[in-house]
Structures are given as C-alpha cells and as structure tokens.
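Listed below are the structures to be examined.
Taken together, the values in this text are just the output of simple stated rules run on the coordinates, not laboratory data. Since this is a predicted model, take the numbers as computed values, not measurements. Cβ atoms are built from the backbone, for glycine too; each structure is taken alone.
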Structure I
Amino acid sequence: MDIGVHFMNFTLRDGDAAIPTVLADTARAAEDAGLSWFTVMDHWFQMEAFAPATDPMLEGYSTLGYIAGLTERIRLGTLVTGVTYRNPGLLVQTATTLDVLSQGRAFFGVGAAWYEREHLAHGVDFPPLGERFERLEETLQIARQMWSGEEGPYEGRHYRLAETICRPAPVRGSMPILIGGGGERKTLRLVAQYGDICNLFGGDLATVSHKIDVLKAHCEALGRDFAEIKVTMQGNFGDPVADPAAFVEACRPYAALGVSHVQLRNPVADVAGWARVLEEQLVPRLAEL
C-alpha cells in the first residue's frame, strides 16, 4: 500500500497570501517523503460538509500545473472533476496538457458531480442525476477516442464533437482514468468498463469489501480483468502523525481486501515535520502491507 496527499484545505493560519508557499512546501515535502500522489479537489466552492462554502478554494487544473513545475516524480490529478464543469473536449485537452507538461505524471479523475450550490452560483447547468451519469459515460468515451488517435467525429446523446484532435497526445499514449465514487449500479459499472483506478470515498471494512465485490461482479459481466483496476480510497484511519503505528494497523485489513492506495488530507502547519514522520514511520510500513 502507498499513500498520497489530498490538498483540500486552503484556509491557512497566515491567510490567503500563504497559499502558494504552503502548496509548494507540501508538494515538495510529499515527494521527498516518498508519497505517490498529489491531488486536489476540482470545486469552485469549499464543500459545506467540511467548512463554509465561502472559505478559499482554487481551481484544480491551474493548481496542478503549478505543482507540476515544482516537482519531478509525484503523480498528479483531481479527486475528482465533476463532469458538468467543462465541455468534455476541453476537459480532456486540459488534462492532457497537464500530463505532457509533467512528463507523464497525470491521471484523469472524473465523476458525475454533486455540488448544486456552486453550479447555481456560477450559472452552470446542473442536470438531474441520471443525465449527469449519461454525460459522464459520454465523457469517458470521448477521452478514449481523443487518446486513440481517432480524429473523426463523436456523436452522443448530449455531446457532439466534429473532430477529436488531441495533440500532443499523453506521454504514454493515454492517461489512467480514475472514476470517483462507489455507486453500485452506475459508478462501479463505469469503472469496470472504462476505468483504471477506482476511488472509494471511505467507509467501514464491510462496506468497502462489498463495494469491491460489486466491482468484481461488474468486471466479470463485462469480461474485464479485475486485476487491471487499482482500488484506492480516502479513509479516516486516525491521525497518521500522532499515532503512525495505529494508522498502519487500521490500514492493514483494507490492504488485505486489495486497497492499494490511501489519500491523506493536507496539513495546514509544519509541513516539513509532517512529511518527516510519514517518510520515517509510515511509507516503509505501508509498503509492506
């Protein structure tokens, strides 16, 4: 199992002016500590379940472009982009640009979107859930077509592209697709059909085990090898710095289920000290799971 950092809290002790420095310090410290991913949310407002919507929030791909220029090894992506936020051709081109400029370190994180308030605030359409999933599937199809070298039209129910040109292509020809969420009927079916990474948003052991079983069943029905899919999660396993040993033991049964990666929330202070603890006490222990 490995770990990464999810930078989701931009409300810093020294205010908005400190955001660029803390972002840079966190990304460099995470890379030096051997963490494998640096991710951000792709929201316009802070999530109300976490903090007030009026708290600071940066646009995801601009943030990742900044981090790409400061790092050399850590993988980069959104966790995740709502399919409603951008035209799919523009979204794929944006993600591909990040991959090219980071020399192949990006993955394509996408989901069905859920945060109605920010859509209404910015005048962006927020269709019903069923339509959002239809748009998500078409976006996944468009991404695959754009990365295939096929430059002809795409005709879907919601999106029509006259040409699917994408040059330069991603460094490895295509990008890993991460689909966020654990909906059993639609989301996990899309993972089985189109995804390379399944990101589950927490849950107790029984819930995660059940979600993985559902994903395996979808893979079997579609003729997909489940082993091709990386299972990751954001989990509340305690404070990894305050009690590293307890954190590792909390992760152990999830690793036994096949979860191979966990994202940690960013610290807002003492980034260097946080990274040292992860490097010395967490990264090597988790690698053994």
Structure II
Amino acid sequence: MNLDLHVWRFDWAGPPTSMGAGVGSLAQRAEALGVRTLSFMDHFFQMEAAAPATDPMLEGYTALGFVAGRTERLRLRLLVTGVTYRHPGLLAKTVTTLDVLSAGRAELGIGAAWYDREHRGLGVPFPPVAERFERLEETLQICLQMWSEDNGAYEGKHYRLAETLCSPMPVSQPRPRVLIGGSGERKTLRLVAQYADACNIFGGPEVIAQKLDVLRRHCDAIGRDPNEIEVTAMYRDVPPGATVAQVVEGAQKLAAVGVSTLVTAPVGADPGGWLESTFGPAMDELAGIEPARL
C-alpha cells in the first residue's frame, strides 16, 4: 500500500517571507519518509467549510514546480485541478512542463470544480454542473490527444483547438498518469472507467466499496479491467497518538475493499512532525499490505 500526502492548508508554514522554506521542508521530510506523492488543492481561496476564506492559499501548479526543485523522487499532482480554471490546451502544457522539469514525476489530477465563491471573486466563469462535466470530458480528451502523436485539430462542443502541438512531449511514459477525483456514480465514475489511471473516492470502507461496485459496472460496460485503475482514498480516521497497530488496522480495512493508496492530510503547527511520528513507524507494515482485487 502506498502513502500519499495532501497539503490543503498553509497557515502552519509561517508568513509569506518564510512560507517557501516551510513548504520545501515538508516536501523533503515526506520524501525521506517514503511518501510517494505530494498533492496540493487547486483553490485560490481557502475552503470556507474548513477555515476562513482569507487563510493563505497558494496556486497549485506554481507550488508543485517549487516542490519539484526541492525533491528528487516525490511524485507531484493537484488533488484535483478544477476544470474551469485553465483552458485545457494550456493545462496540458502546464502539466507537461512540470513533468519534463521534474524528470517524469507529474500527474494530472482533475475534477469538475465546485467552489463558486472563488470563481465569482476572481471573475472565473462558473457554468452549471452539467456543463462542467462536459468540459471535464473534453479536457481529458484534449490532454490525451496532446500527449499522443496526433497534433491535429480538436473540435468539441466547448473547446476548439486548431492544432494540439505539445513540444517537448512529457517524460512520463506513455504519458502523465491521470487521476479523476470525485465519487459521483453516473458521471464521475464513468469518466474514471473511460479515461483515468487512478481515482480518488471519499468515504469510509463501506461507502468506498459501494462506489467501486459502480466503477466495476462502468468498466464492464466498456470492456476495461477495473484493476488497471489505482484506487486512492483519504485516510483521516487516525486517532491522536495512534499506535502502529491502529494505523495499520485502519489501512487494512481500506485495502480490504480495494484501496491501494492512502492519502493523509495532516493539520496543526507541524504537519511534518505529525507525519513522521504517526506514519514513520508504520511504513514497513503499510508497504506489505496488499489491496483486494476489484
């Protein structure tokens, strides 16, 4: 089982003059511990449900580029890119640049976007949910075309590109991995089955098991093996001062329903210290957990 780190707050990292040092240190400590992937949110305002909107929030791809320069092995993605924030051709170019300069460590995490306040606040169009999902599918198609040998035009309902040229091409082979975030059964999980290498599903083991049943059916409908899709899930149910046995027990419950990657999202004044003390002693046992096949 893999362990990923999701960073969704920056109030712990100090004032702007020292925030880079804090973020860089956390990334390096995570890499040294054996964390596989570091992700940031793709928001411009902090989520009101979690903290005041005025709390510090960094632009995700710029922050990933900074982390790439401070690390050597850590994989890099947003959890997840909001489809409304960037034109898909420019998004593909952004992820490609991150992949090339990090020597093949970039992934595309993407979803349909949702935070209307930051859209209104910064003047970003916020279409209805049905249109956002249409744009999400077209964006996936455009990125995959730009990462292929097809440099031709793309004609969609919402996006029209005269040429999908991408030079240099990504270092990742055959292309950067694609993760789609969300648990919607009719639209999101269908897109996972059709386009994604990985998914991020919310909820406890019972909810995840239900969602993966739906994902299997979508895969069956198109003739795809669901075991080709990495299942990631947030791992938040870690009690304060958790023992190795408690950490491993929670991980085993998620693995039993098919989760292969835990995504932890520490909070507090020292997220690196929490990560090291909570997961450090359990890393060897976590690595030995095999997820159930889908």
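For distance in nm of label points 7 Å out along Cα→Cβ at positions 163 and 243, find whichever of I, II sits highest and give me its label.
Values: I: 6.0; II: 6.5.
Top value of distance in nm of label points 7 Å out along Cα→Cβ at positions 163 and 243 goes to structure II.
1.7 is what came out when distance in nm of label points 7 Å out along Cα→Cβ at positions 75 and 179 was calculated for one structure; which of I, II is it? Walk me through the intermediate numbers first.
Values: I: 1.7; II: 0.7.
Source structure: I.
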